[in-house]
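S.K.: Each structure below is given as structure tokens.
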Structure P
Amino acid sequence: MPKNTNILMIRHGEKPKSGTGLAVAGQERAQAYSIYFQNYLLNSSPVKLNYLFAAANSNASHRPVLTITPLSTATGLKINQKHKDKDYQKVATDILTNSKYDGGSILISA
């Protein structure tokens, strides 16, 4: 189990009336998250993200990935999208059983 790990979770941006992308409001949220999480404080200390997770793209939605793509671009962090939508237990197991996350900060877009 990782030690001293920060795990932050966000909801993906708003969906459009049709399609798998983001509505204008969702695109705006994605851009805002990029700035917000690069300047995020936890207990008055800056948090530097080390890992990004998002539900894998599906026929129904690309929103979790699209929501953190601007943040990924800004930070140079790759988005781990190996887990399907609603595979919460697999994401938790992946994080909780891998010591590489020790002392890290993880953002999950679901």
Structure Q
Amino acid sequence: MAQYYDRYEKFRGNGIMEQIPNITIKPESTDKQAVYKVGRSRLDKLSQEYYGNPYHGWVILMANPQWGGMEFDIPDGEIIRIPFPFTNAIERYILEVKRYKELYG
């Protein structure tokens, strides 16, 4: 079972919550694909299936930026990318956050 990762951790400090940037998780050969079925597929269910917990649907959204971070905008029958394995997906997210912080402070 994958551990929970707090994506807000790097954006909290001194009692202030920074705006969370739109970060994209870049593709890797280990990523999986799934066909999104409106009404049957949900990102929490895909997170449970691929990561062992329902809390990381946001990781899947960050790998599919063409929908602007909105699960409800994903068309029926669309093939979506699942960053995989979980630890690697989180490492890629952390790397992109680090790059963002270096660029925009």
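Just so it is clear, none of the values below were taken in a lab; they were calculated from the coordinates. The structure displayed is predicted, hence computed values, not measured ones. Cβ atoms are built from the backbone, for glycine too; each structure is taken alone.
S.K.: Taking FRET efficiency 1/(1 + (r/R0)^6) of positions 16 and 64 (r between Cβ atoms, R0 = 25 Å, to 0.05) from the coordinates of each of P, Q, which one would give 0.95? Don't skip to the end; give the middle numbers.
M.R.: Working: P: 0.95; Q: 0.25.
Corresponding structure: P.
S.K.: Output the label of whichever structure in P, Q has the greatest value of FRET efficiency 1/(1 + (r/R0)^6) of positions 32 and 88 (r between Cβ atoms, R0 = 25 Å, to 0.05). Write out the running numbers ahead of the final one.
M.R.: Details: P: 0.50; Q: 1.00.
For this comparison of FRET efficiency 1/(1 + (r/R0)^6) of positions 32 and 88 (r between Cβ atoms, R0 = 25 Å, to 0.05), the top structure is Q.
S.K.: Given a value of 93 for volume of the Cα convex hull per residue in Å³, point me to the structure among P, Q it was derived from. Don't jump to the answer; show the numbers that get you there.
M.R.: Details: P: 93; Q: 106.
Label of the originating structure: P.
S.K.: Supply the structure label, taken from P, Q, corresponding to relative contact order in percent (Cα under 8 Å, 6 or more apart) with the calculated value 42. Walk me through the numbers before you get to the answer.
M.R.: Working: P: 42; Q: 34.
Computing relative contact order in percent (Cα under 8 Å, 6 or more apart) on every structure in P, Q gives 42 only for P.
S.K.: Suppose distance in nm of label points 7 Å out along Cα→Cβ at positions 56 and 72 works out to 1.4; of P, Q, which structure was it derived from? If you can, show how the numbers build up before the last one.
M.R.: Working: P: 1.4; Q: 2.7.
For distance in nm of label points 7 Å out along Cα→Cβ at positions 56 and 72, the value 1.4 is produced by structure P.
S.K.: Here is a further query. As an exercise: mean count of other Cβ atoms within 10 Å over residues 48-55, calculated from one structure in P, Q, equals 17.0. Which structure is it?
M.R.: The structure behind it is Q.
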